[in-house]
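Asks: Next come the structures, one after another.
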Structure P
Amino acid sequence: MKVTAIVGTYRKAGIIAQAVEELLAAARASGAETDTVFLMDKHIEFCRNCRTCTQSSGPERGRCPIQDDMDAVLRNLEEADAIIFASPMNFGTVTAVMKRFIERMICYGYWPWGSMAPKNRIREKKKRAVVVTAAAAPAFVYWFTSQIVGLMKTAAGLLGAKTVGVLFIGLAAGKQQPELGERWRHQARRLGEKLVA
């Protein structure tokens, strides 16, 4: 089994990265192969909204004319059995680098000119996903008011993944170099086990 994490943090040693590593460590302990993709390390251009990738029908994702790292990252996700989407909350939503990545995922929609809205190419949910996020305020403050979790769940769904768990870490910005607390480590390990169960 392969688990791929897509990480939209700007801090490779921060709370989000620590939580993702706990998840992946638990998955590896259960026999999974894991891979971490830090979006900051990839060359991913902005979507140009040309909709070239949405015009052909069928279950295969549409091809984007932009030549960058997006195709390789998506192939990695397509080969994975389980996915982690992780981003801290910035201005009430995912980071800019994660938003750029998610917008490019329109290639998983079929949206010919003249139709009102895109349709998902992948209908069956054969993969599993976990969403990880963190906020400066207590988690419950944003749980019901922010769309960050829903956005990453939607992105996972485009890949044919059902979200089986969410790790929403609150009060994550109290220190310049924060450490993931044991409570959150425990929850992350449980979700890592659930992801590959």
Structure Q
Amino acid sequence: MVKVLGLSGSVARPSRTTALIRCILEAVARETGISGGLIELAEDAPYLFSALTRGQLGGRAAQVVQAVEEADLLVVGTPVYRASYTGALKHLFDLVHHKAFPGKPVLLAATGGSPFHGLVVEHQLRPLFGFLNALTLPTGIYATEADFTDYQLINTDIVARIQRAAAEAAAQLRLRPGLPAGSLTAPLRAAAD
């Protein structure tokens, strides 16, 4: 079974980042027929911070790390904190085993207070996953506070980017070696749709 996992690096609730990740997961589900799970670091960071090394992982922290490592597609989002991703997200990726990531498709997303942090996807997130040898999808998503009303995405341009990124994710999942034939049920739509 194909595993799609959303990961919100936000440590706050409610969270525009989590709302954005949910929108992306819904778009991926429309493209693939696969409902993805969601890990919110607002909930799981305390468990992860109980372990400073991989060898100290146990309980919920071990489950989170295992879910991230076993995902066939990751949808990773973070709010921008001091021009980068959150410390909780960094800590999670300090605990994962790098050998779980070569070629794994990762859809990148971020939220920020203004357009000035829009390059965080390119200058912070993409290098992190490049180090892990993951395959970051070409279309990254960045949304500002103005793109939401009551934690609901309202910007149609961002919705269109999400759809394009979801189509890219579906295409990459179809190319993954070792996935069972017919494991993706929805027909692949053109990224230009």
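Asks: Rg and Dmax of the Cα atoms in Å was computed and gave 16.5, 52; which structure, P, Q, did it come from? Mind showing how you got there, number by number?
Replies: Values: P: 16.5, 52; Q: 15.7, 46.
Source structure for this number: P.
Asks: State the single structure among P, Q that was used to calculate distance in nm of label points 7 Å out along Cα→Cβ at positions 47 and 119, giving 1.9.
Replies: Working: P: 1.9; Q: 3.7.
It was calculated from structure P.
Asks: Same structure, new question: 18.1 is what came out when mean count of other Cβ atoms within 10 Å over residues 79-86 was calculated for one structure; which of P, Q is it?
Replies: On the way: P: 23.6; Q: 18.1.
Going label by label, the one that fits is Q.
Asks: Comparing mean count of other Cβ atoms within 10 Å over residues 95-102 across P, Q, which structure shows the greatest value? Kindly include the intermediate steps, with their values, before the conclusion.
Replies: Working: P: 19.8; Q: 14.2.
When mean count of other Cβ atoms within 10 Å over residues 95-102 is calculated for P, Q, structure P comes out on top.
Asks: Shifting gears a bit: For mean count of other Cβ atoms within 10 Å over residues 7-14, which structure out of P, Q has the highest calculated value? Don't skip to the answer; put the middle values down first.
Replies: Working: P: 18.9; Q: 21.6.
Looking at the calculated values, the largest one is Q.
Asks: Same structure, new question: Out of P, Q, which has the highest value for volume of the Cα convex hull per residue in Å³, for residues 103-150 alone?
Replies: Working: P: 132; Q: 73.
Ranking P, Q on volume of the Cα convex hull per residue in Å³, for residues 103-150 alone, first place is P.
Each reported figure results from applying straightforward, stated rules to the coordinates on display, with no laboratory input. This is a predicted model, so every value here is computed, not measured. Cβ atoms are built from the backbone, for glycine too; each structure is taken alone.
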